[in-house]
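Q: Below, each structure is written out as structure tokens.
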Structure 1
Amino acid sequence: MKARTVWFWSRENGPQAERRIPFRRSLMLKSIRAFAPRSLIRKLRATFRSHCEERRQLAHLSLQRNAFVAAGGTRRFALGYDYPCLNDNKAQIPFEPHYFYHPAWACRVLRSINPAHHIDISSIFSFAGCISAFWPTDYYEYQPPTVKLDGLQAGRVDLCALPFADKSVASLSCLHVIEHVGLGRYGDPLDPDGDIKAARELVRVLAPAGHFLFVTPVAEIASVEFNAHRIYSFEAVMALFPSLKLQEFAVVLDDHHRGLIRHADASLLAGQRFACGCFHFTCPL
């Protein structure tokens with residue numbers, strides 16, 4: 001159903017045309033506004049704006065391609081299919097602060113520890129690939145990838161039932177993982193206490209004097225945003241690992257322009273909603 005064009009007279013600007021939405025469509029939009037959650041309406045508006053911007057960019061891309069070909073762009077290369085990259089022309093490259101800073105923090109801690117062998121549980125996979133260049137690394141994941149890389153072994157694991165003997169792992173990491181356990185997001189069983197069970201398993205396998213690197217979202221107030229993740233307060237993290245000794249707390253605040261703050265004070269979490277908390281624990285002898 002197309003919108004109608006209605007002409008009207010403006011005292012300031014003379015005859016004007018207005019695009020009016022037909023009654024039935026107008027009624028549908030009013031119903032959406034009345035009954036749909038505000039978050040859904042915001043998403044619909046954002047999607048529509050994004051669609052309009054994408055159409056504009058594609059039209060501009062077509063002009064660029066034609067100009068490129070006219071300038072001799074196909075002299076040395078055959079012209080393949082279009083592969084539109086519409087969001088890369090920026091003053092600065094975008095990045096996700098949590099996933100840039102927390103592996104960088106973990107690498108720096110591992111450099112100071114210099115382990116003979118390291119086990120990582122389900123952290124971002126590129127982290128395991130990078131550190132395997134320096135320390136033999138076993139990577140375990142609920143949905144394990146298939147890779148071939150010297151220094152790296154990958155396998156499947158259930159974080160709530162780790163296949164390691166008690167007190168057997170000297171160097172262990174679990175970065176930005178435990179907040180998901182038990183929420184069903186990755187096909188795991190729903191379990192409100194899944195993170196507690198996972199934490200107990202991590203403590204069980206950590207060797208005396210062993211090092212454990214742990215990362216999770218942190219805030220002033222603990223909360224759960226189903227089914228994405230839990231967000232912990234500093235006290236809630238410490239309650240997960242009461243028998244371990246905290247060697248360092250580092251944080252990336254909501255305003256990430258301060259960068260990675262090492263040896264941070266927990267008071268920095270006041271007013272925070274989704275900061276990145278990095279914890280270096282050791283197991284007492």
Structure 2
Amino acid sequence: MNSSPSELSGTVTAGDRIRQGVVLLAALAQVASSALLGRSVGGVARENASSILPAGYAFAIWGPIFALSLAVAIAGFVPSLTAHPAVRRSGWSIAIAFTADAVWAAVFPQGQFVLAQFVLIIGAVAAIRATVRFQRAADGNRLVTVLFGGTFGLLAGWLTAATFVGLANTLVSAGMSGTRGWPGVVGVVLLLVATGVAVAVVRACATGPLPGSLAYAAAVAWGLLAITVEQRSAVPLTAYTALGLAVVLLAYLAVIHRLRHRAVPIRRRRRPQRVPEPG
């Protein structure tokens with residue numbers, strides 16, 4: 001797809017300002033909805049405990065996510081950042097993700113689990129799209145890669161984990177037993193699919209800077225390890241599956257990042273030499 005002259009020059013356009021205004025409003029709504037409209041997410045989830053419910057401390061990750069989301073939304077008004085290609089490519093998707101979080105934080109504590117799950121999926125898809133698009137357009141700007149890439153990756157990673165935890169919660173609320181026998185197997189299947197999605201996202205982000213990919217994988221691993229802590233006595237099958245998958249995901253990130261950085265100097269060395277023109 002061809003870039004417009006304004007995108008190539010880095011000139012801030014009216015569309016950039018509108019987009020950034022929407023991002024800021026969505027980030028504020030995300031925080032306000034959680035603080036003012038809903039009960040404790042962890043407490044509601046525990047009322048319909050599944051075999052992959054994480055420990056309560058895992059939900060504290062929302063604190064850094066909210067703070068970083070506001071920081072990104074405000075920093076995005078700096079002209080050089082507003083017009084940055086990676087910020088442009090990811091802006092509308094992250095606005096959708098923030099908005100979905102705001103809606104989810106309002107409906108989930110009210111017991112609207114099916115609606116909440118639908119909204120959560122929308123938020124996860126939008127956050128993953130924003131992260132992948134950002135990673136593929138990011139350059140060497142450290143502020144952009146760490147602040148924006150790290151924030152998008154952290155949100156996308158946690159929403160990836162939360163989507164599958166939420167699906168298990170929805171199944172329990174519909175009458176499926178939460179901890180024994182068959183539900184334990186269902187929990188393992190959900191963990192395997194969640195990790196498969198996470199591996200695919202890490203692979204899609206591999207061409208970009210490390211902070212975004214690392215934040216994404218770390219957030220997913222945070223959720224998996226919290227499942228291990230919570231379920232190690234109640235459902236060891238899902239607990240140790242989650243632990244193993246967290247190790248696999250982080251190992252995959254390390255391997256793919258190392259291979260990527262080994263390939264860069266090789267490509268540079270193989271760059272064809274310029275043949276001098278005959279005098």
Structure 3
Amino acid sequence: MTEPANYTVASLTTRITPRDLAVLCGVYEHQTLDTHQIARVCFHDTHPRRARRRLLILHRYGVLDRFRRYTPKGKLPDYWVLTPLGAELVSYHQGTDTAARAVFPDQAVRLMYSPQIHHVQGLAECFVRFSEAARSGPGELARWFGEAECARRWGQYIRPDAYVRWRQNGLNLRAFVEYDTGSESLATVCRKMRGYQALSHYTERPSLVLFIVHSGQRETNLVKKLVDVVSEEANAYVTTHARVASPGPDQRVWRAPSAADRVRLVDLMPKLGEAE
């Protein structure tokens with residue numbers, strides 16, 4: 001854990017770079033990111049060692065804290081979280097006090113022992129995969145909102161894990177992400193579609209849900225259940241954690257409940273995409 005620093009928001013003015021702010025905002029959005037994830041998203045144009053060196057500097061500034069989880073083999077990377085000082089910087093940068101109110105002095109300990117830590121880490125990895133797909137392909141990750149921002153915007157109706165806006169060929173595909181680890185029953189997962197249906201009626205815009213589940217068997221069982229609950233107003237596509245990792249979320253990995261063939265995000269745009 002980090003030691004108390006003598007830095008303040010004012011004293012860091014000449015030290016914090018735009019890339020540093022991107023790191024801090026990313027860590028806030030996803031609750032925690034590991035060293036490798038930060039390197040892949042924010043330092044993809046340089047050597048990973050530079051990411052590690054800069055993270056240690058931010059740790060010394062007192063804007064990031066870190067923890068490492070136990071593993072019986074090898075060594076896991078450091079996981080980075082905001083400190084109250086880092087959250088204050090993010091709040092000033094975003095023009096809101098949301099981050100400052102959401103981060104606690106013991107944030108690293110809270111996350112380290114949270115029963116949701118695997119869900120948090122897995123969802124963060126999905127974001128990284130979407131970012132990498134956008135950087136290497138013709139699509140663009142135009143927007144990603146994490147769980148907290150989704151709750152603030154649509155919490156009256158739904159509580160998705162994330163919201164993604166994928167831009168390609170002059171169209172935008174807006175979708176909600178449900179990252180599934182198998183901790184909920186399939187009936188509970190399917191009941192979430194009621195909220196997306198209600199949101200569609202309120203916004204007068206179809207709701208699209210991307211379910212990312214932990215195994216092929218879970219996918220098969222979920223699509224069978226979803227057949228009876230999807231509609232024109234609230235539709236869903238399903239894939240697995242492994243397929244998001246490779247070949248990637250922009251490839252033919254998404255399966256509709258009523259079809260066996262897999263499609264790409266861009267294939268959904270003629271029907272569900274919106275013009276710029």
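Q: For the read-out distance in nm of label points 7 Å out along Cα→Cβ at positions 198 and 230, a value of 0.9 was computed from one structure; give its label from 1, 2, 3.
A: 1
Q: Match the computed value -14000 of helix-only ellipticity at 222 nm (-39500 (n - 2.57) for each DSSP H run of 4 or more, over all residues; to 500) to one of the structures 1, 2, 3, and report its label.
A: 3
Q: When Cα extents along the principal axes in Å, for residues 110-189 alone is computed for each of 1, 2, 3, which one produces 35, 28, 20? Intermediate results must be reported in sequence, preceding the final value.
A: Details: 1: 35, 28, 20; 2: 50, 25, 16; 3: 40, 28, 25.
Of the options listed, only 1 reproduces it.
Q: Once Cα Rg over 2.2 N^0.38 Å is calculated for every structure in 1, 2, 3, which label goes with the largest value?
A: 1
Any read-out appearing in this document is the output of simple, stated calculations on the displayed coordinates, not a laboratory observation. The shown structure was predicted, so the numbers you read here are calculated from the model rather than taken from an experiment. Cβ atoms are built from the backbone, for glycine too; each structure is taken alone.
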